[in-house]
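Asks: Please go over the structures that come below.
Taken together, the values in this text are just the output of simple stated rules run on the coordinates, not laboratory data. None of the values given here were measured: they were computed from a predicted structure. Cβ atoms are built from the backbone, for glycine too; each structure is taken alone.
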Structure P
Amino acid sequence: MARTILVVDDDASARSVLQGILEPEGYDVILAESGEHAVALASTLQIDAFLLDIEMPRMDGFDLCRALRSMESYRVAPIIFLTGHAGDNFLEQAFGCGGDDFLLKPCTATGVRSRLRNHLQRGEHLQRLERMRGVLKQYLSKRTLQVVEDASVTRTLPPPREQDLAICFTDMRGFTAFSEETEPARLFALISETLAEQIHLIHECGGYVDKFGGDGVMAIFDGPQMILESCLCALQILDIARVNSTSGMEEIRGFGIGIHAGRAIIGNIGSPEHLDYSAIGSTVNLAARLCGQAEAMSIAVSKTVRDAVAHDNRLKFHSERPVSIRGIKGPVTIYSLSHP
């Protein structure tokens, strides 16, 4: 598919010369006589690269470059300036406003074609990286994505660290029986729809999904309001489950939720060939066990959680009871959480 090049110059003869250089190479060339005209064209068309004159009335090439860079579609698109001089002040302004390169007037055909070709190849590579990052965001938690991006710069993985976290587990009650009676493709679609609602709420409440458990999620909340955020999120998950029940979904909308907070180790787990950035420790284990203690459409929380946010009038803690938790000596006091 032909690449579209926008040539911006208030000199009609200069525009014609560049058009004559580029069109025989198979480029679609769009011409603009001013910065304002160029912005309008860039807003309605998909431009692959820009050749900008510097000295134009009203909006000069530098201002136009800034305007283009402010558009999401052109954050990495090649922008090449056309100028009759290239002093230090020009270079500072040209690269400071987001330009990629410059060509001295009068431009030679070889110079225009080679510079443009090289920058288009570079731009294609950057766009591929942006698309890849977009796909990774769908597969990785925001914390894992940040670790990956930081490691790509520092070339080192961060060491494990201990920190305070609020851990929330959700689990679909009746999932096993439902999965045995449901066609796999439909089951997959229903589960995806249901978990998508939870993911949206978790992100809105300030948390992130650490991992999926097939029929539920493990969410992590950090920061000064992490316990309150996790509790409010859990309540909203149950609210949505009650309101949005649709035909065929009732059997798997009976969630049990468990929440605990405390110290946990968060870091890279695995081998150099395959790593998982996650939280581990007794805090995580207890949150998972509390999820198992919760009845369908209920939330079980630890005493630590209850004591931290019992004063908040949006939360009601009740049904205090001691339970036996596998792997923990002695009874553990837990509470049910609901709206007041």
Structure Q
Amino acid sequence: MNLPFKIEDITADWLSQALSTRTPGTRVTDVQITRVIPGTTTKILLRASYADGVKADGPPQALCVKGGFDDALRPLVGDAYIAEANFFNYVAPQLNAPLPRCWYAGADVQRLQGIVILDDLSAVGVTFGEPTRAWTPDQVAAGLELQARWHAQTWGETPERFPWLHVGSWVRNPAKQLLGEGNWNRAFSDSALVQKIPTALQNRERVENAFQTMWRDDDAFGIPCLNHCDPHIGNTYFNVDGKPGFLDWQSASLAPAMDDVSYFLAGALTPEDRRAHERQLLGHYVDALGSHLGSKVDFDAMWLDYRRHLMHGFIWSVVPADMQQPENSAAMIERYVAAIEDLDTLVALKC
């Protein structure tokens, strides 16, 4: 079936076809768009009316349609739309992790589009994470437990099982443009940003070399497992009983676990809380991972890998405003730059 590329393409007929792939015979009689949330991936919240009403085992009225509805972004991140559709088709049913219910997932590889239809979680009382609102250490510990669960479940995974998964951190794709000279100069023309970034991290060639070193080491020595690859707190939610979950799986990859852990942990806490709790929290993750794997995990090796992978978070410094709100970027840049400085990430990467 054809996928929508414009919001007006989401009609009652199209939605009927899409929902019928998982709940045969579903017929939508009316669609009301209630909110459009722009971003790297556009989220379209809607209410659907059904010919036979809402059924207990069928889709609810409140749905979220996610995909690429910004033509300018599709060449840069179109493969991410496809990856999220594939994730919900092939990985999510096997993953022991809390996820929104998915009612449709489809991809058009040639036209760089992927669409998923999920429950609209805002209609069932969840609270969404916001980059400007840091988490408590206890909340981060709960998130790390989830990461340990899906990392262990896919520990040492090879591409043969999920050949469409990106091998290595997905951020390598947009980094080619984001760390390029043109975008770098645009970002660092902002005097407010320059004041927040230490001199060593204003050197584009050194920063690019640090990223490349991190990824080369990952390829040579890293143990791959399923990574979310973009688990910042803006891609999270808390359900009604306060338990966290992760959203937006379009960056899913096979990559070393610390790419997820360092990016999540350092980006979720204030610098003060991170300094006070990060070793304990990493130890909590290591213990949980070891428990799931049934074998002891070397904390010291993980600590070094944690320090190295903090580099991932620096990408926020060069993300343009059409991909993230400036206030979100400002909060995340502060946290990641502080972590990179505190833990000598460039030294750990020998850059």
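Asks: Starting from the value 135: which structure in P, Q was volume of the Cα convex hull per residue in Å³ calculated from?
Replies: It was calculated from structure Q.
Asks: Where does the value 12 come from, among P, Q, when relative contact order in percent (Cα under 8 Å, 6 or more apart) is the thing being computed?
Replies: Among P, Q, the structure yielding 12 for relative contact order in percent (Cα under 8 Å, 6 or more apart) is P.
Asks: For structures P, Q, which has the highest computed value of distance in nm of label points 7 Å out along Cα→Cβ at positions 111 and 271?
Replies: P
Asks: Here is a further query. Taking distance in nm of label points 7 Å out along Cα→Cβ at positions 143 and 191 from the coordinates of each of P, Q, which one would give 3.4?
Replies: Q
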